[in-house]
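Structures for review follow.
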Structure 1
Amino acid sequence: MKQFDKIWWLWLLLVTIWNFGWPSVPPIADVLVAVVLSIGVMIIKNRKK
């Protein structure tokens, strides 16, 4: 089992860019973006299999 793969690093990078790029958004927006990006990562992983 891989603990950290390329897709996870991509997700982390995008979440970090979101948090530092738009620091004034409310916390609920941070949660929503993280969830959307997480779903996107799951879709990408399922297509790679």
Structure 2
Amino acid sequence: MTAILGSIVSNLIEMVILGAVAAAGIICGRKFREKKDAEKAAQSAASEQKP
């Protein structure tokens, strides 16, 4: 019985860690995408102003 509980606890800890890594990746990816889009928009606006 203790082996089963130990396995469940181990799996739950692993799931939480993997979920945290996935969430961090999503947050970082979103921030990098927003930064890249902002730079691209600023570059596009600058190129439109040139005659």
For Kirkwood radius over Cα pairs in Å, the calculated result is 14.4, so let me know which of 1, 2 that is.
2
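Suppose helix-only ellipticity at 222 nm (-39500 (n - 2.57) for each DSSP H run of 4 or more, over all residues; to 500) works out to -35000; of 1, 2, which structure was it derived from? Present the calculation step by step, with values, prior to reporting the outcome.
Working: 1: -26500; 2: -35000.
So the calculation was done on 2.
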Here distance in nm of label points 7 Å out along Cα→Cβ at positions 8 and 24 has been calculated and equals 2.9, so which of 1, 2 was it run on?
2
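Compute FRET efficiency 1/(1 + (r/R0)^6) of positions 16 and 40 (r between Cβ atoms, R0 = 30 Å, to 0.05) for each of 1, 2 and report the one that scores greatest. Walk me through the numbers before you get to the answer.
On the way: 1: 1.00; 2: 0.25.
Result for FRET efficiency 1/(1 + (r/R0)^6) of positions 16 and 40 (r between Cβ atoms, R0 = 30 Å, to 0.05) over 1, 2: largest is 1.
Throughout, read-outs are computed from the coordinates displayed, never taken from laboratory work. None of these values were measured; they are calculated from a predicted model. Cβ atoms are built from the backbone, for glycine too; each structure is taken alone.
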